[in-house]
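Given below, in the form of structure tokens, are the structures.
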Structure P
Amino acid sequence: MPQPTALCVYCGSSSGKHPEYAEQARAFGTEMARRGIALVYGGGNVGLMGTVADAVLAAGGKVVGVIPRQLVEREVAHPGLTEMHVVETMHQRKTRMYELSDAFVALPGGFGTMDEMFEMLTWAQLGLHQYPCAFLDVRGYYTPLRSLMDHMVAERFVRQEQRDSVWFGDSMEQLFDWMDRYQGSYTPKWIDSSSVEA
């Protein structure tokens, strides 16, 4: 596929334990803007979310936020975005972010990051989209998750082709190169008729 025009980034509303997390988020946002790729994200001004958004804006890029009204009222919404979409529920937020994007990347984050990214992986598994999904690793943060996905394949809950369609790595250049070469395809989810993975 061609280079994405709007990249959805999932990441922490905290900055994490190590300064490298914020440094990588800042570098990633700067690189997105340099490449002319718009950022779609959760609309917050805290943690890695705020860091990546600020970096895109500082480099002259476009940032689109999607945030539930209850979080706006808690004063965590970023005040300086190119566009802000306010929705009523978390489910609406995830759907709208998907509608606005043509690629998905997870930087380090917690439960929310996992929830959002795995929904996109599941939708790809079901053939609902064929957009690239990637985990940008920092300090080996996603090494255990990568091993777990390989274990899912070994235990016959995930097809090898589906696992292979998910990128892991710590190089932004390699990530963007992979996206440029990405060819979406649909492999039926079911491994066999007697065993259906959850």
Structure Q
Amino acid sequence: MTRASFTGRRPADQVGAGRQEMWLAMKANPKEITTKAIVAATGLGKSSVLRYLKALTTAGYLEARETENGQQGCWELILDTGYHAPRLRPDGSKVTHGENYEQLWRGMYMLKTFSARDLIQHASVEIPESTARDYCKRLLAAGYLQVKTKADPHRALLATYRLIRHRGPKAPQIQRVQQVYDPNSREVFALGGGK
């Protein structure tokens, strides 16, 4: 039986090793980071590793060094930002996709009971109300939230929710295949509450 080839980006719940595993491998030996060591630790391809190393260097997280025998291909970690891997584009600029959801998720955890507008007011970035409403609606459908009070359009009142499923600090991701992937527990929940 032949396996169908996959093109494009895989859903988050189907992705193997990546940026986070590379970052942890770098932190394990911050003074002498090599492509070979990262490839060995993660099982990723050399080109993927080099692309991330170059982005980190451009962004100021790594500094290129020569090895003891004068060869290129060694880096030192000079800006350690903690456990989570920096999310960078190949040119070293910060990836902001998903930042809104991170802010909304953090607000849900802090407030416990909230409306979409409450989440927007507690965010440190500007988030459209439609984005906050949609995220709440989808997390409700996946069983993360419970309606505390229903919306009343005649009185211009938004629904308020209560967070009932919290598995960690990373925001659940809405996937195009109409499911929610929780990167904390690595579980997938169908929009409708089922697993």
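General observations
- Structures P, Q were shown, and relative contact order in percent (Cα under 8 Å, 6 or more apart) at 22 was computed from P.
- Of the structures P, Q, the one that 1, 7, 13, 16, 14, 13, 11, 10, 7, 4, 2, 1, 0, 0, 0 was derived from, the read-out being P(r) over Cα pairs in 5 Å bins from 0, in percent: Q
- If helix-only ellipticity at 222 nm (-39500 (n - 2.57) for each DSSP H run of 4 or more, over all residues; to 500) is computed and equals -10000, the structure in P, Q: Q
- For Cα extents along the principal axes in Å, for residues 29-84 alone computed as 32, 24, 19, the structure of P, Q it came from: Q
- Computed 20.2 for mean count of other Cβ atoms within 10 Å over residues 101-108 - originating structure among P, Q: Q
- Which entry (P, Q) yields the derived value 1.2 for distance in nm of label points 7 Å out along Cα→Cβ at positions 125 and 149: P
All of the numbers you see were taken from the coordinates with simple rules; none came from a lab. Since the structure is predicted, the reported quantities are computational estimates derived from the model, not experimental observations. Cβ atoms are built from the backbone, for glycine too; each structure is taken alone.
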